[in-house]
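These are the structures, in structure tokens.
Coordinate-derived values only; no laboratory data. All figures in this text were calculated on a predicted structure; none of them were measured in a lab. Cβ atoms are built from the backbone, for glycine too; each structure is taken alone.
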Structure I
Amino acid sequence: MSTSLAIALFAGGLALSALSSLVLSTALDRIGARLGFSEGLLGIVTAVGADAPEIAAAVTALSAGRSDVGVGVVLGSNVFNVAALLGLSAMIAGRVRIHRRGLLFQGAMGLVATVIAVALVLGAVSGAVAFVVLLAAFVPYIVVSALGPRRMKALLPATRVSEFLCAAMAAQERDARAPEHARRADRQDALATIPALFAVVVGSIAMVRSAQTLGDRWHVPGVIVGTLVLATVTGVPNVLAAIRLARAGRGSAVVSETLNSNTANVLIGLCLPALVGGLKVSTGRVALEAWWLLGITVLALVLTGFRGRLRRWEGAVIIAAYAGFVAAIVP
């Protein structure tokens, strides 16, 4: 494959994957609304749909035996998500506000996923253990999100835990659904999901293969290709959505999109391939990425939770942390 052809293939794969991801996430949101999903569950479903390019790129690389690229995509995407979806959104919109209970509920799940990712990459746990533990945490999270505050209040006994969960879900429910996705699905939305998912996969395969070719030709380490190139370009649709939500004053939706996307990346893009084919990572740069992901996640949660909002200067701190991340991993 010539260099010009690889560049063209990368650009075409990026465009196809990004546009198809937008179609997929919109269709899933509308289908969920028609099926009566709670706002919390809608947020999870649409986050997974918007995350499809990142997941598909990671799985493609891992299945091709390029663990350095695949792991780099997941870790790099998650660090980029925290910096861009939260930090950049706060700088552009002025602030990202969320109720502390909602942040605790969503942040706990995001932090668990991050810790598991770090443990898996460092070899502290096997793929099977990481997958089972994360699934055991994520399933109850999905169930609570699916019930919503009203059904939880009716089904669960009145305890401090149930009151906390109801308050957290109520805070998320107030601004979770985007106005442009609020209408119910029609037949076109249902028919669009499979072709859109297929197009995301095809576009991601094209991106990964062409990026690997260019990286090898230009002597760029695979971990850099995955962490900085693929992780960044596949996250652009999520960034645009987060900025739009932040400017609309819907901070809970921004935080939900960030943390749910990161959890989906770890579960589907990292733990599942590790469960099926194992995970072989030997470079110390990947370990650095894992620890940096944990650090920037904790930093973002602390800054957001201190006053229940993330302001411009706090967003700038998070972006500065991402700049340090880039400087640390570039040889």
Structure II
Amino acid sequence: MAKCWKVALCGAWLLLTGPALAAEQDFSAWLTAFKAEALDKGLKPETIEATLADVQPIDRVIELDRKQPEFTLTFDDYLARVAPDSRIEKGKGLIKQHKALLTEVSKRYGVPANVIVAMWGIETDFGRVTGGFPVIPALATLAYDGRRSAYFRTELFNALTIVDKGLAPAERLRGSWAGAMGQCQFMPSTYLNYGQSWSGGAPDIWNIQADVFASAANYLSQIGWNPKEGWGRPVKLPKNGISASLVGLDVSHSLTQWGKLGLRQANGKPLPKSEMQASLIRAETGKNGDTGTGKPYLVTGNFRVIMKWNRSIFFALGAGTLADRLGSK
């Protein structure tokens, strides 16, 4: 009887621990193969061992990746979150505080100071909320067991490259659960391609605001920011409405042509007569193909640039609106 009880207990223990043990062994095998590939890619053995020796999957990262909430906020709700009066007031104070530096950064990269500070504000509340996840373990978790494993595997190699090149120690690489780092929330690839040090050395987007400003401005500049135009504006539609076929980022007309179609500025005044190309979009669900009944905006190429930073209609409208409010008197 005692023997049967022991066998039953052992079987129950195996049932309880078996999946966890198998998962641990599977991750270990995956990590071993990843280390070998990293070595083949030319990363130093000491870098690989030092950064990956004790890495384990982070359950919370998988939970956040698999349970991302459906976007249910209205645009007004979203805008109230990203551009509240308190953030406007704080941002204007920071623009004034860093005026000399921002003027120089803006001159070098051709991106207005209020746009730079808007991106800083919308991403991390001006550096206040940068994320507390260790980036390398988070990326390893997503590369092993994420929805976009191939993407995160590449970003994990990029994170190791940052350490391997001596740009930043592994312990400094902290950020969001998805691996976005620092005060401007750059993925490792973005950091490697666009990170800038204002005073020389390796870009420090975690601690040095000048590097945050320069990196954000350089990124926007390199992906197509046009200093000769704004990002867009809210508009009023004609009383009889407008064809849905004219709504969307794939349709562009000059401001002059939009005026002839009956669109006006939000305050009711005529649109400027200009050959600047713009697209009509609606702020409805935040989805790129939305042609619903939300607030109408005419947006330019710079709006598309912001969407390269974050591919969300809501984000780009929020960032542009925040920039406008930060730049207002």
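Results, tabulated for the structure shown:
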| item | result |
| --- | --- |
| Parent structure of the calculated result -25500, given that helix-only ellipticity at 222 nm (-39500 (n - 2.57) for each DSSP H run of 4 or more, over all residues; to 500) is the read-out and I, II the choices | I |
| Relative contact order in percent (Cα under 8 Å, 6 or more apart) - structure with the largest value, from I, II | I |
| Comparison of I, II - label where distance in nm of label points 7 Å out along Cα→Cβ at positions 164 and 252 is highest | II |
| FRET efficiency 1/(1 + (r/R0)^6) of positions 140 and 212 (r between Cβ atoms, R0 = 30 Å, to 0.05) from the coordinates reads 0.70; which among I, II | II |
| Among I, II, which structure scores highest (criterion: mean count of other Cβ atoms within 10 Å over residues 52-59) | I |
| Rg/Rh (Cα atoms, Kirkwood Rh) - highest-scoring structure of I, II | II |
| P(r) over Cα pairs in 5 Å bins from 0, in percent, for residues 108-155 alone derived as 5, 19, 15, 12, 15, 17, 12, 5, 0 - corresponding label from I, II | II |
| Which of I, II yields 0.25 [FRET efficiency 1/(1 + (r/R0)^6) of positions 196 and 220 (r between Cβ atoms, R0 = 25 Å, to 0.05), calculated] | I |
| Per distance in nm of label points 7 Å out along Cα→Cβ at positions 188 and 260, the highest-valued of structures I, II | II |
